[in-house]
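What follows draws every value from the coordinates through simple rules; no lab data is involved. Keep in mind the model is a prediction, meaning the values are calculated, not measured. Cβ atoms are built from the backbone, for glycine too; each structure is taken alone.
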Structure 1
Amino acid sequence: MKRLPIRQVGLFGKYQDGHAGEHLVRLARFLGGRGLQVAVDAETAPVLPEAVGPVLPLPELGPAIDVAIVVGGDGTLLHVARNLAEYQVPVIGVNLGRLGFLTDIPLADMERDVGRILDGEYQPERRMLLHADVYRGEQLMLSARAFNDVVVTKGELARLIEFETYIGEQFVNSARGDGIIVATPTGSTAYAMSAGGPILHPTLPALALVPVCPHTLSNRPIVVSDDAVIRIVLVGPTAGHAYVTFDGQLNYNLEDGDRIQLRRANHEVELLHPLGRSHYDVLREKLGWGAKY
């Protein structure tokens, strides 16, 4: 495979985790030894035990780098990838978390695997993002992106919420329950899977709509095309008792009549994996999926 034209590398670490700092310094020295320039995300810099390069906020760092390397867990990568997508910066993940679905390079193999990817020995994979707009009446209250999922959910009280779902202009259903998850293929192995949703291959052009604890025996998950425009409307007395969340990292309080409109985002995330990675191997290794009795 053609070698990536990489000169400037952006480093991102697990926030507020001093353990990540020592590994980022180690990585920076390795990259410097290869003649590469290193810049550090401003939110990551406080965990570094020593300076390794210029420190820039993400909006300035994105246009300046050729590749991003994340040393952290899947949550850190979700945050970084969402915000770098518009700059079309490929992302490499080194696992410092628990599961490591997206950050798939083991810490012990960091220099070896990163070096191979920089030498052009890598497996690229493009993943979709969701774009969401929240409307209150005719007013746009919030726009946000999600890599895994957008979730409309009940608040702190154990109280059902009521909502309607539309695909395009077509009414789908009215439901009461704890909420609904709209998941990308990437997010189909996250919260959506725990709620009984299907596992989608990461490259499938589809979205999963998964109800959370529906108060009926007939409300089941459905899968729709990724070109669908999905609309969820709060119709019950939910003021102060419902939220919409994005990748579990950003949330917004909803009121009666609020509309959440979702579509595939204009930008994608490009992940760079070591050669030989298989999605089915990851499912077996991380989730015990398909294991023999």
Structure 2
Amino acid sequence: MTRSSPGAAGVVLDGRWRLLKIGEGAMGSVHEAENLEVGGLGAVKLLKADLHAEPSIRRRFRREASVLQSLEHPGVVRVLDLGNDDGERSYTVMELLTGETLDALLVREPQPSLAVLAPILLGISEALSAVHHHGVIHGDLKPANVFLPREGDFPIRLVDFGLSKIEGLERLTRTGELTGTPVYMAPELLTGSGEIDARIDVYAAGVVAYLALAGKLPFSTQRHPGALMFDIVMGKLTPLDTLRTDLPQALVSAVQHAMAPKREQRTPDANTLRAELAEGLRA
């Protein structure tokens, strides 16, 4: 890759990946790319040059690649390759997915049928269970990070592990630092109290399920950030069954259990979440 045109279509990374279509992500450019050695396509994420100068961002970018390399599950996006361009910026090549995000689906159809949602919600909890089994916490689960592939044997792919945490190694947050999307964040993340464990992903999955079922978020994002955080920490939300009176009570209870503001009262793990959601969806 030439230094004068980083990320330009047509250039080749490490003699292997020819960049094709270009898009922009929060941390860098995203390209459809062709593998010149073995054929096939991949999705190249190339860290922005100005962000590469930030050590914490470089760590986040590399962490995502290392986390994904350690995971093998059909509900988690696969890493195909990684390296640096000749400007020494990090890049990661992931499987090229075709389809749409859950976020896009919910914009187009705010309240999908239970028949549509069932495999998605169960797929999210199953994929989370596999991730947690490997000692990894996603840390930023939200509809934009749930991909719905057009093809394949599994209904979803979890993407964007850039805020992930390897259990026992480091915290997702430090005092005074807030990362992630607040409305999907468990209260213990917002308060910075106690140890962080896989139940933060369970909580976020509950918020995702609430949004998909109710057609709106459980907390108003129009409120002052401090008021929003207070509502989340205190669990002040509109009860799901007042917005959807047609839902089975077992399904409402499963979502409420996942979103319990106190960690010790929350669904203990993603496998239990899947079982409770499955029971509610069968009712």
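Points worth noting:
- Answer label among 1, 2 for the case where distance in nm of label points 7 Å out along Cα→Cβ at positions 49 and 249, calculated from the coordinates, equals 2.7: 1
- Highest-scoring label, criterion being Cα Rg over 2.2 N^0.38 Å, for residues 81-152 alone, among 1, 2: 1
- Relative contact order in percent (Cα under 8 Å, 6 or more apart) derived as 18 - corresponding label from 1, 2: 1
- Of the structures 1, 2, the one that -11000 was derived from, the read-out being helix-only ellipticity at 222 nm (-39500 (n - 2.57) for each DSSP H run of 4 or more, over all residues; to 500): 2
- Identity of the structure behind 0.00 (criterion: FRET efficiency 1/(1 + (r/R0)^6) of positions 57 and 217 (r between Cβ atoms, R0 = 25 Å, to 0.05), calculated), options 1, 2: 1
- Value 3.9, calculated as distance in nm of label points 7 Å out along Cα→Cβ at positions 97 and 137, assigned to which of 1, 2: 1
- Test item: FRET efficiency 1/(1 + (r/R0)^6) of positions 89 and 201 (r between Cβ atoms, R0 = 30 Å, to 0.05) calculated as 0.50, pick one of 1, 2: 2
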